[in-house]
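Each structure below appears as structure tokens.
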Structure P
Amino acid sequence: MAALLFTSGRIAEALLHFMRATVQRSDDPVILMNIGFCLSSLGVHREAVRYFRATLDLGHESKKLIEKLIESLSQINRIDDANSLLEKYQNTPLATRRMLLSCAANLHLKGDLETAKEVVERARLKEPENAFTQVTNLTLEAAISNDGNSKVEPRKRVAFHLNEAFHLSIMKPIFDALKSEYEVIMTADPNWIREFQPALIFVANQQANSLRMLVPEAKFVYTRHGLISKNFVYNAAKRCDYVCVSSNDQRQQFIEQGNFRPDQVWVTGYAQMDALFWDKELPTGLPLRKERKCILYAPTFTGGLTSLPMVLPILDTEFFEKLGDVDFVIKPHPLTSKANPDWTVKLKEIEKLFPNVHLVDDAGADVVPLLKRADLLVSDVSSVMFQFLALDRPIVAINNPDRFKVKEYDPVGIEWRWRDMAVEIGDMAILGTTINECLSNPSLKSAERALYRASLFGSLTDGKTGPRTLKYVREILPGKVRALDD
């Protein structure tokens with residue numbers, strides 16, 4: 001019963017059941033361990049450590065136990081104890097990917113870069129495609145490349161903090177632009193950032209306040225992780241010292257509507273889109289046919305706004321026969337599985353039924369290669385609509401009738417003000433017909449798209465957001481500057 005409560009998210013009730021079980025079995029290591037898991041989930045880390053230690057004292061070890069003990073020790077600032085455990089277990093079968101990445105961070109801070117790289121390689125063997133392993137590897141590659149130069153002349157430090165896997169594709173163009181002039185790390189680990197003590201930290205979400213407690217002297221830059229409002233963007237940006245925007249029009253909007261000072265708003269472009277404008281093909285990892293049209297369905301995850309509950313029931317044989325011989329790619333928002341796992345289960349079932357339907361449910365997968373390949377986009381209020389806008393291709397926008405009931409509905413956000421850039425529908429019975437009509441007449445709504453594209457991106461569709469961001473960073477972190485290769 002207690003385990004079921006825990007897995008369903010009813011942590012406090014699960015804790016109560018586990019505590020009652022200790023009356024009869026006070027020295028049962030599994031019960032003590034689960035009490036620790038509950039306490040850790042509730043943020044009571046000091047007590048969690050006590051129960052985890054008691055479990056170890058009874059001779060019980062497991063990967064999750066060690067990982068959670070290290071995490072709780074770090075949360076209560078017992079860094080030396082956490083590091084001792086990492087060193088003890090890093091070469092044992094109990095070492096998890098996360099533990100190995102923490103070991104690599106410690107080795108990086110000590111300057112033992114080659115050993116850190118070896119540890120990351122072991123982590124990659126466990127989960128080759130994991131985004132957080134990738135960013136640690138990128139950090140070490142940059143550090144090794146610049147190691148000699150840094151010893152001659154210390155560089156100022158810049159960190160990139162990811163709290164979602166999909167932030168990698170947003171941060172990487174900026175990371176690549178800065179890594180030759182600054183000492184950089186890219187990580188999801190706040191402890192690494194605390195010990196690294198950077199002067200500047202890039203974030204794509206609203207975590208700046210919590211990180212500022214760890215690095216109070218640092219300045220923060222908000223890159224955004226999308227181009228729409230959802231009554232979110234200004235609040236997240238105001239936690240930072242600077243915000244990156246995609247055009248001069250957007251800069252003016254942040255100043256006038258968001259009450260930002262002009263010097264706080266950097267006109268850089270939107271970093272995730274840089275590769276969209278490069279003159280080269282981007283691999284999608286899917287068996288898409290060049291001679292066939294490609295339809296991309298990319299819904300958001302937010303209840304009341306997402307089109308998924310409307311679209312899922314109609315993705316059947318009749319619908320796909322109406323579309324004809326096309327490739328149909330489904331790329332849900334990276335947070336969809338967290339918001340409603342049943343949607344992902346249903347999408348996987350649909351993919352199995354139809355050979356030309358392809359589901360991309362990896363939370364860390366970059367949507368840009370799919371946007372570049374797609375002939376038409378079907379969405380709702382997902383930010384990908386506005387990335388796709390830059391390509392001047394048809395968009396079908398589905399309106400959820402429940403949108404007025406949710407707090408994320410922002411009628412003055414561009415996701416609603418600019419609705420006429422797409423063909424809007426609310427009746428799913430005509431979705432297939434609407435898609436076919438737009439594919440037959442791709443210039444439909446082209447004038448509206450051109451107007452909004454000019455406002456959202458201006459002339460910044462050259463794939464050089466990273467270098468432009470570097471120029472702003474140089475102004476607030478001056479130092480020895482190399483010539484920037486355009």
Structure Q
Amino acid sequence: MAEQCVALKSNSPEKTAIYKAEWVEKSAELPAYCLVQGEIGKRVEVDNVPYGIQFELRLPEQWNEKFLFQGAGGVGGVIFPAIGKLYPHGASGANGLNRGYAVVSNDSGHATRDLVFTADPEARSNYAYASIGKVTTVAKQLIAEFYRKPSKHNYIMGCSNGGREAMMAAMRYPQEFDGVIAGSPGFRVSRSVLAEVWDNRALLAVAPKNGDGDKILSQALTQQDLDVIANGVLTRCDKLDGLADGLINAWEQCDFQPEMVAKQLGQKKVALIKTIFEGAKNSRGELIYSPWAYDSGINAKGWRDWKLGDSQTAQPNSISFKMGLKSLTHYYLAPRVPSRDPLSVDLDQASEQVKAVGSIHDTDQVDLSAFKQNGGKMLIYQGVSDPIFSAVDLKNWYQSLQQAVENPQHFAKLFFVSAMNHCGRGATVNDFDMLTALENWVEKGLEPESIAAKAGELYPNKAKQIPLCAYPKVAIYQTGEDPNRLTSYQCR
């Protein structure tokens with residue numbers, strides 16, 4: 001197969017340059033495979049900035065006759081190794097390449113995480129959606145050339161922006177994929193980025209000052225504050241599913257309010273928490289994004305990293321502050337205003353100015369009829385304690401899908417994970433295998449009513465197993481049974 005691999009370099013698909021096609025022998029971590037690296041649509045703009053969609057394709061010696069598109073993350077600009085890494089963080093199952101998949105990854109059409117690419121219209125469209133279709137076409141051609149036959153089943157899998165890409169594939173390329181896995185999807189980023197402005201303003205308004213008079217955003221809520229809230233939520237709601245185990249499966253029933261811990265927090269921080277969790281609003285008091293669910297994962301590092309960071313200087317280092325706010329002025333606002341301070345934007349005006357980009361970038365439409373008619377299957381999962389994309393927002397989208405499509409559960413299923421932060425972080429049951437569940441659904445017709453989940457690295461009870469139930473059902477503990485066994489819970 002080594003000769004077939006090298007031959008790919010001299011037989012490039014249209015508008016594609018193959019830079020590398022070399023055989024890689026089996027290692028302790030990975031099987032033997034053909035490594036292909038190339039670029040689609042290479043061009044140089046008038047400002048001498050080079051653009052193109054750089055990709056990596058790995059073709060295993062022992063092929064399972066399937067193709068896996070590995071979603072990107074963040075704002076793209078990086079080619080992650082095309083191994084088909086399983087998400088969420090904490091998943092212990094074998095990656096796609098070790099399962100025999102031909103796996104492709106790409107940089108979304110720009111070679112840097114710096115947002116300068118947003119000045120180029122084609123780079124913007126590649127990032128929003130077009131790179132998915134272009135890379136899929138080239139990857140399938142190379143797969144057919146190498147193996148002398150096309151792939152039998154085609155999947156796309158990703159988390160965060162990669163989860164958005166998976167949903168985008170179902171929307172725009174419904175005939176290209178048999179199944180999609182969308183984890184913690186940024187499906188309405190043009191709106192969630194406005195919430196980041198709202199949240200950061202609220203945090204800075206109460207943040208303490210250092211000796212130089214600079215506000216320290218990371219200390220607007222201390223770890224003690226977050227522990228108080230998490231413990232308050234657990235005290236109020238942990239037993240709603242029949243068992244006090246740190247997981248609030250029946251999270252929609254949780255009626256915790258910050259006033260319940262006012263004695264420990266103080267009124268100023270109670271008001272801050274309510275401002276954030278009730279959702280960003282315009283000047284008329286109307287929601288411009290979504291409320292948030294109170295959940296026990298608020299005191300985890302994954303929540304702090306996104307919302308607060310740990311900088312002790314005047315320069316915040318939360319992911320929201322460093323990446324989210326900048327993306328608003330560079331990409332989501334139309335027209336772009338990259339030199340503007342994101343915290344100074346008028347949210348009423350911005351709510352209108354993000355609509356143009358949102359129309360090509362967001363994946364909140366509910367017309368998935370073409371994907372459904374093509375036999376496509378979709379699995380979506382989301383942490384209830386996700387600090388950047390609201391579980392409530394995703395729930396509302398799925399409820400809209402239920403109203404728009406008859407029996408959507410027969411092609412699209414949603415799973416929530418209590419205490420889980422973005423893409424799997426947190427003290428929770430974040431060890432589960434969505435890819436096997438999707439394979440069984442697509443290839444064997446086994447519709448998943450639940451997904452088996454095990455304790456992750458930070459969850460205190462390492463023996464814990466619990467089913468993640470397809471929404472709207474939740475896992476309810478059967479009193480008297482072993483709480484560490486899957487069969488001790490019913491989805492209802």
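Readers should treat all values here as calculations from the given coordinates under stated rules, not as data from a laboratory. None of these values were measured; they are calculated from a predicted model. Cβ atoms are built from the backbone, for glycine too; each structure is taken alone.
One of P, Q was used to compute distance in nm of label points 7 Å out along Cα→Cβ at positions 49 and 137, and the answer was 2.4. Which one was it?
Working: P: 3.4; Q: 2.4.
Structure of origin is Q.
If Cα extents along the principal axes in Å, for residues 33-280 alone is calculated from each of P, Q, which structure is the one that comes out at 63, 41, 35?
Working: P: 63, 41, 35; Q: 69, 53, 31.
Traced to structure P.
Given a value of -14000 for helix-only ellipticity at 222 nm (-39500 (n - 2.57) for each DSSP H run of 4 or more, over all residues; to 500), point me to the structure among P, Q it was derived from.
Numbers: P: -14000; Q: -8500.
Only one of P, Q returns -14000 for helix-only ellipticity at 222 nm (-39500 (n - 2.57) for each DSSP H run of 4 or more, over all residues; to 500), namely P.
Who wins on mean count of other Cβ atoms within 10 Å over residues 73-80 among P, Q, i.e. which is largest?
Going through P, Q one by one, mean count of other Cβ atoms within 10 Å over residues 73-80 is largest in Q.
Say we calculate distance in nm of label points 7 Å out along Cα→Cβ at positions 185 and 297 for every structure; which of P, Q gives the highest result?
Details: P: 4.3; Q: 1.7.
For this comparison of distance in nm of label points 7 Å out along Cα→Cβ at positions 185 and 297, the top structure is P.
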